[in-house]
Structure I
Amino acid sequence: MDKGLFGQALAKFASGLAVVGLLLFLPAGTMLWWRGWLLMAILFVPMFVAGLVMLANAPDLLRKRLDAREDEAEQRTVVALSAIMFVTSFVLAGLTFRFGWPALPAWASWVGAVAFLLAYALYAEVMRENAYLSRTIEVQEDQHVVDTGLYGIVRHPMYSATLLLFLSMPVVLGSPASVLVMLAYPLIISKRIRNEEQVLADGLKGYREYLQRVRWRLVPHVW
């Protein structure tokens, strides 16, 4: 085991756990909020397990996923907008519980949790299919176009998975206001996708031909 990589991953996991917990429970004014704990469980338990699996079987992929430094100015804007969206959505969900604002029924939270876990499974399959999945937009050494499996259906199945992941989060939290905020995600990710495709088309052999073969970016027959 790479102890340095394990320490880096554990530190990032712990910081993410602390930040999300603060963003949820501080606005809620209490730790006694079952929807908040439900989201924490379905978000961080699979994440921890996936991290251990990657550490044991695909440490290079884990190292890439931990690197979030963007070189593209446009992508740094996308990251900033995404951060604002998440902070606003989580804080509004906590405030919804604290002040008794209109909320979704309890069953909607459980449906949202199922959708979230299904999206997590889809995300795991994408990582299995594509060993070049870094968190930044780049062309890696010896990279080739992946066009099989889910990549034969849509160009960006990872973003398809995150679309379902992120839109289900506010449903789990039961906050209509948070749902409205998260609806900004398709607009934000479309900006990232267009820039990513340009970078890959310019630097990755065969990617322009792949764009011609696979028409849909996120959702078949939609976009």
Structure II
Amino acid sequence: MSAPLYEGKSKQVFAGDEPGTYLIHFKDDATAGNGEKHALLDNKGVLNAAISNLIYDYLAKNGVPTHLIKVINETDVLVKAAKILPLEVIIRNVAAGSFSKKYGVPEGNELKSRVVEFSLKDDGLGDPMLSPSHILALGLATEEEIFDVTVQALKVDELLIALFDKAGIRLIDFKLEFGKTDDGKIILCDEISPDSCRLWDAGTNEKMDKDRFRRDLGNVMDYYAEVLDRLKKVL
């Protein structure tokens, strides 16, 4: 295989065999604190790929445009080529993590309405939060693109809440990334997995996501496997 076009903390991106496509490879790397904490976790790439692929298939069947074309193997997927918007879109349903620290709200508090946050996709700057006016001033996206991304993100949230509820899991918050195809269409890209979501057991509030790695709670892969098992039972 040729050298990757791009390598992130948890994935590699290669040119696809077909024009207008990329191949994404899910790695076993786990990171936190913008890469300051790092480990290799056996089977992580396989689990994240399987979870993300199930979720992307579910979203596509419910009208969400995504980059996923087909699953190649346990860790590789073929996706549509898209220019990634330099934005992370965070949807918060329940107070947790940096939101709780920043605003003094105890973790687990239900929010009175959903929160949509934008941040600049730049580890070197610490992914600073952006308002829509910041996004426009910096030329990161147009008003129409901001609106489109927000509408899509909220639709994804509604669909995921319903899905995880069936699986006995609370969707606390999650991060999305979007890209723009050559014909100007905004589509969902990257992954949706316990790496990018906060997922708590609906009965016990036990954490089933990357916070187990961030906070040294242990049994990280056991909980990722549990998430996959539950999703398989309801999809």
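Here are the numbers for this structure:
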{"read-out": "Highest-scoring label, criterion being distance in nm of label points 7 Å out along Cα→Cβ at positions 106 and 194, among I, II", "value": "I"}
{"read-out": "For -10000 (helix-only ellipticity at 222 nm (-39500 (n - 2.57) for each DSSP H run of 4 or more, over all residues; to 500), calculated) the corresponding structure among I, II", "value": "II"}
{"read-out": "Ranking I, II by FRET efficiency 1/(1 + (r/R0)^6) of positions 146 and 210 (r between Cβ atoms, R0 = 30 Å, to 0.05), the structure that comes out highest", "value": "I"}
{"read-out": "For relative contact order in percent (Cα under 8 Å, 6 or more apart) computed as 27, the structure of I, II it came from", "value": "I"}
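Any read-out appearing in this document is the output of simple, stated calculations on the displayed coordinates, not a laboratory observation. Everything numeric in this text was worked out from a predicted model, so none of it was measured. Cβ atoms are built from the backbone, for glycine too; each structure is taken alone.
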